[in-house]
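Only the coordinates and a few stated rules stand behind these numbers; no lab work does. Here the structure is a predicted model, which means the values were calculated and not measured. Cβ atoms are built from the backbone, for glycine too; each structure is taken alone.
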Structure 1
C-alpha cells in the first residue's frame, strides 16, 4: 500500500472493504509516524504527503454531513468481505451506512477531526445516541437495527465493550488536552470514566461485586452478554475471564491524571479530573524518559503530609507545584538513557 503515490490509486486501495474510521485513522497516524521518525528527507516528504492525503479522504468519504458524524462506507462490489459467510448485503456499494457507530470518534485520537466536527460529541450522552449506564453503546440507540437479534456472542450492534470505551476515552482526552471544545468538557470525561470503572465488574451469585474485564455487556443492565449466552448453552464460560479487552491504565494515567508522553525533556501534565471531584490521589513510580515520576494531589495536605495542592515529583524531588488541581509544565533534569 505505501508504494502508492497518486490520489486515485490510494483511494482505490483503501476502499475495497469499505472506508472505516478505525482503519483509515490508523493509517494517517502510521504515515505521520514514519515521516517523523525517518532521517531521509525524501521519505519524510513522501509520507507527510500521504498522511495529508489520507486525512483529506477521511473527511471527504467518511464525514456524514446529514448526521454530523464520521460514518462507515459499505464495501465495494469486488470486495472480499462480501463473500464472507455472515455478510448481509444491504444493497449498497461505497455508500455511507447512515448509522452512527462509536468508532466514529477515533479520528479525534489522531487530530484528524476539525473544530466544526466536534458537534459529534453531543451524541455521547444523548439518550437516543450512545448514552448507557455502564458506558457508551457501540451503535446509536435510535437506529432500528440497534441490538438486533443475533446468535453471535461478539456483536458490535449496541453492546458496551470496554475496548471501545477505551478508544473513546483516548480520543476525548486528545481533544480536550490539545485544543479543547465547547461541545464537551472534563466533567463529561470524568462521567464517562466513572461508567467505565462501573462496567468492569462482575456480580457473583451471592451479590458480591468483583473487578472483571469480559467481552461485551449490556450498556444499561448488569449483564455480560457473551458470558451469559455461553452459560445458557452449557458451553465454555471461562473464555471471557480476564479478557484483557481494555486499556484501563491508559485513560487513567494519560487522561484523568494528565501525564502526556512526548519527545524531549519538557513534560506537560494536564489532568482531566474536575477540581473538587476527589480530595486526594497519588500516582507513584511511573517510569518516564529514564526518570521516576510521582503525582500527588492533596486538597488539605492532611492525607499525605507533603503539603497542600498538586505536586509533581521527579526522582524523589519536587519539580512543580500549584495550589489547585490543573495543568503543570515540568522540565526534566536531563534525560537519562539506559
Structure 2
C-alpha cells in the first residue's frame, strides 16, 4: 500500500446524502487519505457523482474493488443493502469501512465477519473515537469524579415517531435493522463502554407505542414495528448503576444528556441533537458542592476542529484511526469483531426486555 490510502465510496451522491455530508468531507480533511473512486445507485447517479467529485465512477462494487489504486472501500448505504454490496469486497480482501449497523441482525453480522478472504475490516462507530468520548474516558480514568457511582443518559431521538419521509420509511420496519435501538442507542451504548466499561446485569423495557405512522411525502399510513421507547438499566465495572432512556419522535425535550456522578465529582455531557455519535457535545464538571461549569477540551484531542459541529467531524477521526491501522500503527478503529459483539449486546438487551 502506498503512503496515500485511496478510498472508494459506495453510495456517494452528487445531490447530498450521508456519504456526501460525512464521508467525503472527512476524507478531504484527513492527511494521507484520498477519494479515488465511487459507485452510486444507478448509472446516472454514478456519472453525476463522478463529475461532482472528479473521480472515476464504477458500474459495480466488484469493479471498484479490482482497481489497484483503491485501498479501502467505504460502504455508506442503507443497512439492508450491506451484505449484497460487501460480499464482492470481502472476496477481494480489500480493506473495508462499513457504516454501522454492520448488518440487519447478529447472524448476518457474524456472516460478514467471517466471509471472504482475510483483510482489514472496520465499522462506522465514529462515536467510539470521537474527541469527547476519549476525553471523558480519560477524565474518568484520571479520577475526576472519583469512584463512579452512577451514569444516567437520556436521549430524544428526532426520528422513530409518528412521521417518516419516503427516504426514512424503511426504518419503521424493525426487520431492516435501522432503528432507534440499532443506531443512536447502539452508538451511545458503545460510547458509554469506551468511557466507563461494559454494561452487565441488564434489565430493559422496550416498547413500540406508535404502531402506525404517516409518510409525510405521500400522506399514506405505514405500519411501524421499530421500538420508540427503550429504557435500560445495568451495572458498570466497579458496581456503578447505569440507566439509558431513549425516546423516539420526541423533538421538544432534552436532545441528549449524560450525567456521571462519583464520590469526588460529576460530569454532564449534553448534545444539540438526539444523535450522540454526531451531536456537538459540551462537557461540564464540578467537584464537591460546586455548581457545574463548562470544561474546555484540552489540546490534542480534536485533530479536525474545522469540522466541529458537522456530521463529518467524528467520521474524520474514524478515518484517521483507520489510516493508522492500515499503516501498521496503533489504532482504536473498531473492527468487524467489535461490531459483532455490539450486535450481540443489542440482541441480548432485546431478548431480556419486556415489551409494551
| query | Looking at structures 1, 2, which one was distance in nm of label points 7 Å out along Cα→Cβ at positions 211 and 259 calculated from, given that it came out as 3.6? | reply | 2
| request: Tell me which of 1, 2 gives 33, 25, 19 when you compute semi-axes √(5λ) of the Cα gyration tensor in Å. | output: 2
| Parent structure of the calculated result 0.20, given that FRET efficiency 1/(1 + (r/R0)^6) of positions 163 and 235 (r between Cβ atoms, R0 = 30 Å, to 0.05) is the read-out and 1, 2 the choices | 2
| Structure from which 10 was derived, relative contact order in percent (Cα under 8 Å, 6 or more apart), options 1, 2 | 1
| field | Which entry (1, 2) yields the derived value 1.23 for Cα Rg over 2.2 N^0.38 Å, for residues 155-274 alone | value | 1
| message | To test your reading of the models, identify which of 1, 2 gives 0.10 for FRET efficiency 1/(1 + (r/R0)^6) of positions 83 and 283 (r between Cβ atoms, R0 = 35 Å, to 0.05) when calculated. | response | 1
| said: With distance in nm of label points 7 Å out along Cα→Cβ at positions 75 and 299 coming out at 5.4, pick the structure among 1, 2 it was computed from. | reply: 1
| 1, 2: which one has FRET efficiency 1/(1 + (r/R0)^6) of positions 99 and 323 (r between Cβ atoms, R0 = 41 Å, to 0.05), as calculated, at 0.30? | 1
